[in-house]
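Take a look at these structures.
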Structure 1
């Protein structure tokens, strides 16, 4: 009972540290910037809002909290020896890497770079210096690099579960440039979660508990010298593009890659903990295998033909606006509108003319994902979406498509500022 009370007290102190640190709020701000940009693209491209960023951010925070609890519990039994200085190093390296590429925000890159820097530090005498550079070297040398890589593996395992569970629901339809310059439909799957962690760590510093733990963590230093909790605000996320797969299929493919990555990295980190000379190898696994996941995804996309294009059978459905007649009739992404009110439709104009023939009712013949014919019908009411809520794949008349997103954090902030300035100018002109 005494140990349980002390655990709760330590958890409370670590939670206060977590609230006082700026990194969790930075993660939430980054997520807001990403989701508001995503919604602006939706409105520019389709004149509808498919998602609501406050809802996305709230769900991300709630899900991230649950993941944080799960990883913190797992970490308590694994026993990684991380400190507050490790948090500073992680975020500092991530911030530098983000200036190069936003996707480098992933802590797989930060942990890999930190591990390599620590290994290179062992070949120097920087830790013997008494100036600020020596202080940095001592701080870097004190990081439990193997434990850090184990933590990254746990986070990617959680990410694999989230991508499999929520990936298709975090997808946005887009018009994209195809291989030969022709516009095709596609999807961006993008999700980010701020993960607050409270990690149990061995320590002999003042303020730590000297009460024996009721269990023995798998790794870590000598736990008889005391233990405490350290606050580790983290962020996990993924971004995938597809022109040839349904969102749920792309999410499943990405999830398998992340699961394989987490298993391989955990194995490499455990070997490095057992034999520290293997730390550089574990760092390369963290960096290069993560790049291999991205290459694997792009290679599969390159090998497949675009899915979201029209053909002789009719109009390909790229997306469905929630709450519209199309959603209520059970139409699905990837299906083909074959006939509308008995009329074959091959262009948007055909669709509009067929809908005008009966303004109070519509009957659809649709080819499903298996190529089989299905029927859907429904009464129409005033004020409903002019296209039943169907977002069609692009045709020759499409004049807007999504280009590559901002590569670095600076580009993201500049694009956000420029968009706000354009919106303000438009409001002044309207008034």
Structure 2
């Protein structure tokens, strides 16, 4: 006689068992596997889109995955890696500055050149490896940052939102976003832990990876003023002398600086951040002899000079008409203020909320809104934790991830895939 067959477990039970087993992994393995799984999904979307890629400026139709991800700005980073930066700004016959490599910050191509020199692999492969490794490292640091404010489960969901964000596929292509986010997340983690001196070299490197130095310096400066006039500063000392508690006093950080020493370390970080923010424009000036070399190059892509805030109103008028278009930027700001005042976002703490406010302020002042704006929202990744704070429901959190993945398809097919517009060119991702 044979023993009766055991019933096979249902797919749901199998999935639950696998989840329970994965929950016993160390945090770095859980966060890393989650991120890599997200990148595999994005790779599948890239490969599917590549099958529909037609004639384009870079390669034959229907390219393979590796060629397909090495387009758009990846070509400019390759130019900076191979040929460096021009000592004279290229101009047309009328003297107008033309597109050139000065718009692309140097840390990413410098690391690519070093890796190529050490290994002998192709420059495009070096940039791709650095981008992918930086994206994985960024995901781990993002988790550690979120873990400062949330439970393991919620921090992991926040990291999942970060990994699957609609423009997250850019973290696996030869763009500097992944490297910049690694340095930005590390700097924010050190600031949250009040390791201000340790943050200084990280911030300097961050300022040479992408233009996030100005909002970071503003964030640190405002944080210094906040600390100066609350618990760590003059008001706090007056209250303590009177035997009164300082309202809003932050909890002490183990091993972090406190009192006047920590306050002035924060002030020093603000100065270093401001200097770092000006470093790349200063290098462009010193190399080309033109004090506006960086800004002239940046504004080539927008087709007109930089006038703070004006492009948002111009774009609003184009999209919504002369009346609603002028009101649209104010409506956007009002919605953003409501989001920042909401309970889930308030739980992010002073540092991360200040960063989000300063970065959006920077975008409003200096960004020309276009299709690349979606990609430039990635530094607002702390809001992913705020989204995880909205509800503990698995249905809600799973739906957010699913919607993000579906929007990845939209982003890749609409913007990454090249299709010539009637007037020439295509919308950049």
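Here distance in nm of label points 7 Å out along Cα→Cβ at positions 46 and 262 was derived from just one of the structures 1, 2, and that gives 2.9; the source is 1.
If helix-only ellipticity at 222 nm (-39500 (n - 2.57) for each DSSP H run of 4 or more, over all residues; to 500) comes out at -17000 when worked out from the coordinates, which of 1, 2 was used? Here the read-out was taken from 1.
If distance in nm of label points 7 Å out along Cα→Cβ at positions 230 and 334 comes out at 4.5 when worked out from the coordinates, which of 1, 2 was used? Traced to structure 1.
Each of 1, 2 could give Rg/Rh (Cα atoms, Kirkwood Rh), for residues 150-341 alone, but the derived value 1.03 comes from 2.
When Rg/Rh (Cα atoms, Kirkwood Rh) is computed for each of 1, 2, the one that comes out at 1.00 is 2.
Any read-out appearing in this document is the output of simple, stated calculations on the displayed coordinates, not a laboratory observation. Model, not experiment: these values are computed from the prediction. Cβ atoms are built from the backbone, for glycine too; each structure is taken alone.
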